[in-house]
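Quick note: the coordinates plus some simple rules give every number you see, no bench work behind them. Nothing here was measured: the structure is a model prediction, and the numbers come from that model. Cβ atoms are built from the backbone, for glycine too; each structure is taken alone.
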Structure I
Amino acid sequence: MDLKRALQQVQKGATPARSDSPRAPLIEVFDSFQGEGRFVGARMLFVRVATCPLRCLYCDTPNSYAAPARFPVRFGVREAQEANPVPADRAAELVRQVAVALPAPGRPVRVSLTGGEPLVFPEFVKAFGRGVREHGMRLHLETAAIDPDALSKCIDQVDHLSADWKLPETLGPAASPSAALAPGQTFGERHRRCVEIAVRRGATVDVKIVLTPAVTDPSLELALTELAPLREKIVLVLQPVTPFGAVTRPLTRDDLQRHAAAALRAGFDVRVLPQTHKVLQLP
């Protein structure tokens with residue numbers, strides 16, 4: 001299928017969705033080389049889900065907090081519009097159409113389902129994952145990993161989990177009561193349970209910790225201690241923050257070296273990876 005035909009199918013709403021297919025609001029569908037974690041630089045198709053219970057201080061996708069009536073499906077420099085909320089089988093079909101319109105179609109494709117927060121819609125994640133995997137693709141789920149019960153509902157359709165480990169210094173006031181923390185609490189136990197669920201499933205797992213200038217040594221060391229029993233099963237990604245919003249300063253070199261040394265001493269397989277898509281001017 002060429003680009004023109006793919007665009008025509010999207011515009012006409014080809015492949016009508018089943019009425020019972022779970023729905024979710026989306027922000028965009030596009031392909032990029034930005035990758036995530038160990039897959040930085042790898043080509044992926046991205047599906048961005050709207051809504052998020054968190055308000056991370058460094059969040060650079062505030063446009064994902066609320067869903068538009070229609071969202072763009074991008075074919076390189078061209079795009080079509082699709083109505084929200086979209087059924088999971090329709091979303092999987094859109095991904096297939098974007099994939100076959102790529103300059104090198106037919107190769108195995110990784111599909112990153114990101115947000116916002118996809119686990120707000122676990123039934124959609126499961127049905128969407130089943131759909132893209134039936135098309136011969138692999139589902140990568142990028143999540144804040146604060147809802148292990150939701151992850152349990154869809155993990156059987158997830159090939160790779162990219163799970164955040166949120167440090168309290170990086171969080172603003174929660175947007176949802178389910179994500180509110182009492183003073184002194186962390187998401188550590190919920191994060192750990194999510195990682196355990198993915199490991200039992202046999203998925204590959206990256207755990208990402210965003211490091212801002214406000215992160216303290218005790219905070220990071222607590223996270224490393226809680227995650228230590230799983231260190232042989234994961235890749236730990238330390239991400240020095242890209243300043244955005246409330247975070248106006250980058251991490252200093254000394255802070256980065258000290259935090260990375262702590263993770264290495266704790267025995268983790270560590271990657272230090274900043275966001276690359278902004279530097280490469282990719283979406």
Structure II
Amino acid sequence: MTNRRDMLAYFTEVNRAYIHPFGNRGTEYLMQKMDLKGNERVLEVGFGTGTTLVGMKARLPGLRLEGVEASVAMLEKARKRLRFCGLENKVRLHLATREGSWPDLSPDFDLIFSESVFAIQEGEGLKHMAELAGSKLKAGGRLLLNDLVWRRSTPPEVIEKINTQGKAGFGIIQANALYPAAEDWIRLFEKSGFRVLACERPDDMRLPRHRILTFAEFRSRVYSGLGKGISRLNRRLRREWRAYEALMNGAFSGNAKYLEPVIFVLEK
């Protein structure tokens with residue numbers, strides 16, 4: 001099991017989209033919470049294969065949209081997706097350094113957002129991400145997160161066990177253990193200079209239904225579909241996915257009772 005590659009590498013190869021709580025509906029809800037006028041400077045942290053960047057730029061072409069990603073492979077996939085969707089050179093993409101900094105980003109963003117990236121930072125990595133985001137926002141700028149946290153009732157030994165299994169099976173932890181619950185995140189953000197405007201759990205959310213896609217978004221769906229087709233035709237990828245699926249249906253099937261998705265809206 002420990003020889004299996006990072007599951008994010010698999011998702012990159014197959015053009016996977018919306019690898020976060022609630023999938024595309026969670027992203028739509030997060031975008032509603034952004035309440036953008038269309039001329040702001042916006043940064044996505046951990047943009048993966050670029051699906052959300054396409055959707056935002058297609059709907060709000062006046063956005064000064066940028067993204068930062070730690071994976072070289074995902075950055076290249078995002079560039080290919082943007083090119084496939086006719087948005088080449090319309091979104092600025094940056095690669096994070098190995099030390100976890102975001103080079104070439106001036107501190108004047110109106111809004112920074114991220115989905116399922118902050119939670120998988122280990123230890124004080126979460127604090128580093130919060131402080132880094134704060135350093136790139138202008139005064140009054142907002143940080144929005146769609147992420148997983150541990151339920152307050154989850155014992156530390158269960159968190160350690162699940163995170164150890166996740167790291168061995170998928171290459172990433174399930175959620176940060178040093179700041180496990182939503183309340184711990186809130187205290188961390190407040191110490192990092194943020195004001196918490198909202199902390200919403202699933203019961204608080206009215207997730208949007210499907211809507212009509214722009215042409216670029218339709219092309220993005222096609223791009224994702226091509227990756228899905230490759231994953232079904234390629235024997236190695238089929239075998240790899242079956243191994244991940246077996247893990248999720250086995251050791252990880254009961255994790256939902258320990259974790260909860262939360263959307264944070266924060267202001268600098």
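Structure summary
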read-out: Identity of the structure behind 10.6 (criterion: mean count of other Cβ atoms within 10 Å over residues 97-104, calculated), options I, II; value: II
read-out: Which entry (I, II) yields the derived value 4.3 for distance in nm of label points 7 Å out along Cα→Cβ at positions 153 and 225; value: II
read-out: Test item: distance in nm of label points 7 Å out along Cα→Cβ at positions 129 and 257 calculated as 4.1, pick one of I, II; value: I
read-out: Structure with the greatest value (metric relative contact order in percent (Cα under 8 Å, 6 or more apart), set I, II); value: II
read-out: Label whose coordinates, when helix-only ellipticity at 222 nm (-39500 (n - 2.57) for each DSSP H run of 4 or more, over all residues; to 500) is calculated, return -9000 (choices I, II); value: I
read-out: Structure responsible for 4.4, with distance in nm of label points 7 Å out along Cα→Cβ at positions 177 and 209 calculated and labels I, II on offer; value: II
